[in-house]
1. Quick check: 4.6 is what I get for distance in nm of label points 7 Å out along Cα→Cβ at positions 24 and 128, calculated from one of I, II, III. Which structure matches?
2. Kindly point out which one of I, II, III the value -500 was derived from, the read-out being helix-only ellipticity at 222 nm (-39500 (n - 2.57) for each DSSP H run of 4 or more, over all residues; to 500).
Structure I
Amino acid sequence: MDTIILGTRKGLLLIDLDGQVQREFHNGVPVSYAFLDARTDKLWAAVDHGHWGQKLHFSLDHGQQWEEVPVPQYPEGAEVTDGQPATLSYIWYIAPGPADQPQRLYIGTEPGGLFQSEDDGCTFQLVDGLWEHPSRKEHWFGGGRDLPGVCSLVIDPRDSNHIYAGISVGGVFESKDGGVSWAPRNKGLYANFLPNPYAEVGHDPHFMLASPSNPDVLWQQNHCGVFRSVDGGQSWTDISQQDGPVKFGFAIATDAEDSDVAWVVPAISDEMRMAVDRALCVCRTDDGGKSWNIFRAGLPQENCYDVTFRHALDVRGDTLAFGTTTGNVYLSQDRGESWRCLGHDFPPVYSVRFAG
């Protein structure tokens, strides 16, 4: 855990806990997401090449050598909407499969397709059940980008066939049969951008995850607030602050041992997308969202325009790290209560993941 993996606009960086760059790869090319698969010790990088499109690379020796594998391909005839062919335009997320399926890997993509590999990323197949969901063509759409994207995936550690997907913009969907069939799980969510804010489909979970100690407890930083479910997504409760910064944002992290603890990095609403009151803070709940602690020590409190993207916050034990769109990276080793800056001059940060 002494290495932080940064996916940035100018490549993949491995830095230590003092902010020193240990290694750098894919220089000058945006890396939309990068992580180390603990099951295989593979370092994965999704590369958003401006000219050549999306690329997918892995390394078996922590970056000394890289191998490119074919990116997921939408099958012939697949359409985003009637008459609009589906073509891979962005890799949002790479998720390892469950522990009992060491060769399984998932890729969340734009325009809204989830892909699954059973050979550790050598080949991928579209998860037809989600792609063919009857709500997709009419009720999924782009938010910050033109088309919907699968940006979150939760696999129940107790049952490999039990999966949740978060689609921006579409909502949360659940499968109990390994992806064959899916049902929307958005009861209790609120979407102020929809004609019916409580519609079954069309919500925007910026990032969703489960509490490792109790997988029935799900969290999401949503476009319209922070929400929590204690019944496996059957219903959601808005745990945003009425008179505080915790509402809009992108990233959320949860404690490995305590299902009542989570962290967010708030921002002003979608129209502005910058730090609340131009002052950066990290907020933690210790009671499942009933109350929030606001931490500012070590973070800039004036003239700050930072935003933290959905995959740019991570936690291991008492240590947290996050990166921002202006190239700042921060570290806390006391559960978010105080922070130190590891560097002000990194490229804009898309993803932050601890290596262990």
Structure II
Amino acid sequence: MPTPSPALSPAAEILKITGHVMLARCIGIAAELGLADLVATTPQSAKDLAEKTGQHPGALYRMLRYMASKDLFSEDEAGQFSNTPMSELLRSCVTGSLRDSVRQSWQDVVWDTYRHFPHTIETGKPSFNRAYGKDLFAFFAENSVIGARFDKAMARQSGPENAAVAAAYPFNDAKTVIDVGGGRGGLLAAILTKHANVHGILFDQAQVAADPADLIAANVKDRCDIATGNFFEAVPAGADVYTLKRILHDWTDDECVTILKNCAAALGRNGRVLAIDAVIKPGNDPDPNKALDLGIMALTHGRERTAAEFHALFERAGLKVERIIATPAPSTMSIVVGCPADM
């Protein structure tokens, strides 16, 4: 029987966590250079990889040697590197690819933001704005390449979440579902695929809704209308269900109340508003949404919320929380189901 690893001391645990900074940076560089793609079919030496990517061969070898010791790439006796199950996820076109999520260009944005994180703790204001002099969405508008990579990373993450949401709520009871701020239609595509009698409406800003790529890819665009506008002003009326996936966590409480009020005004007597977001668990138990909340705090004026905080938001908007449905892993989302307050 293998000998169990001894538990680390508290000091060793702290140093282990802080030591991961270098490994994270190496992952970002490897993803940016596309190293996992280059060794996908044939093992290659660091020298060959350096020639193909314009890097210093000795420095690149030392980085790959370290990564191989962490099961990210594998070095053989001839000094050639190949992929491991973890580095496979740094390839561009594999199922579950994490390349766009961890590559250096996006990592640079995150690191610059976190460098100013003490400002957030001191003032409650986003450190991203401090780092870049503008908010996150304005930055993406001016840096379309990074914005597109971020969108792709979020789309890959959303795939399993969307399927879990579509299966967790009885959308088949509705005739029409509007996805408010639905982007390229990923959630709506999952709902329409799962529930054959539902008609969809994708609602977003004109420049976003102009590319309903996920609806097209899922072959359900013929069951969906496109509507454009600003959810801070109004949303289309007449649907049975209004979905808001990862929308409210980007905004302040007052802004969320405005969005929810607009949904409530458009809602029929028997309609429902679904806020699909993280719901933070009480107590000290591990919860990935607590870490997500810090990331949101650094990047935007928004937040992840507790069940009590959702109840308060819905009440201010003239709605009441009917129930909260947790979706199964790997999703960390919950569906906060709201109905008219007088029901």
Structure III
Amino acid sequence: MAALLTFTDRGIYCPDGDFFIDPWRPVPRALITHGHSDHARRGHGQYLCTHQALPVIRHRLGDISASGIAYGETLRIGAVTVSFHPAGHVPGSAQIRVERGGEVWVVSGDYKTEADGLAEAFTPVPCHAFITECTFGLPVFRWQPQAQVMAEISAWWAANAALGRPSIIGAYSFGKAQRLMAGIAPQGPILTHGAVEETTAILRAQGYVLPATIRVTQGMDAKSHPTALVIAPPSALGSAWARRFHNADEAFASGWMALRGIRRRRALGTGFVVSDHADWDGLNSAIRATGAERVFVTHGYTTPFRRWLAEQGYDAGIVETAYGEEEEPAATTEATA
């Protein structure tokens, strides 16, 4: 019998259902795990994603033919049954379960195992084969509990506010930006770059609980908002857009801040280790919870992580994909706003 899922130059393909999962080249039918641009791309004929992911995907991709599905709802497509299950990565993100005759494969997309209070919490899905990301698939990547990191960011913001100095933090405009604003103890107003504010408004309209925010517009600067926290895409750090807050302290929130070399290359004095991806322990615990015997690793430290899994007794392989860092809109387009 043919494999339930195969790996092609367009993406992960299900022959018995004639659909692709997160394809990176145009295909007739695409099942999408979440709305980040490396997974949800333009050009497909039909899109299927969770109801919660659909508004952001429509916002980012424009006029597309798309439909939504509830978490846990089953759908028959050709000779297979599919369902979407929470991945914990960003609001609306999902793992996609594909079943045929009792054989189950799960495509994780991107995921994190610690509940963040905003995205739907990760749910392990039992399966025979699990396709997992390994963005941070090395033992050096071990995250501190979210409450601890949020307390550190709150303290940084409070220290700057006490000096009458704005705080600018770089975070991806979909997911991490909203996770920060929801988790940090308020020390003053929260200002947002336009890319962040647009996505925040979409999520707020869906019912996600987020604090009040103010979009940065012309005339806003360090004098008008000396105690503000400004949340912007990473590309805005050090830009003309950010320089209106001339005496601001800049920081970056990313899992890559766990590596001192990357922090030095970015010339950042402050870096907070915050990731929407599973760390080393999260990856291993998620894989164990599936009960899978076959594991395919993708986008990240694939070679060492595959070797580690093989040493643990898994039938492990590597899948080459076009996934990677989420793309962000250019911050400089709002330089004069």
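What follows is calculated from the coordinates using simple rules that are stated; it is not laboratory data. In this text, all values refer to a predicted model and were calculated from it rather than measured experimentally. Cβ atoms are built from the backbone, for glycine too; each structure is taken alone.
1. On the way: I: 4.6; II: 1.6; III: 2.8.
Among I, II, III, the structure yielding 4.6 for distance in nm of label points 7 Å out along Cα→Cβ at positions 24 and 128 is I.
2. Numbers: I: -500; II: -14000; III: -6500.
Attributed to the structure labelled I.
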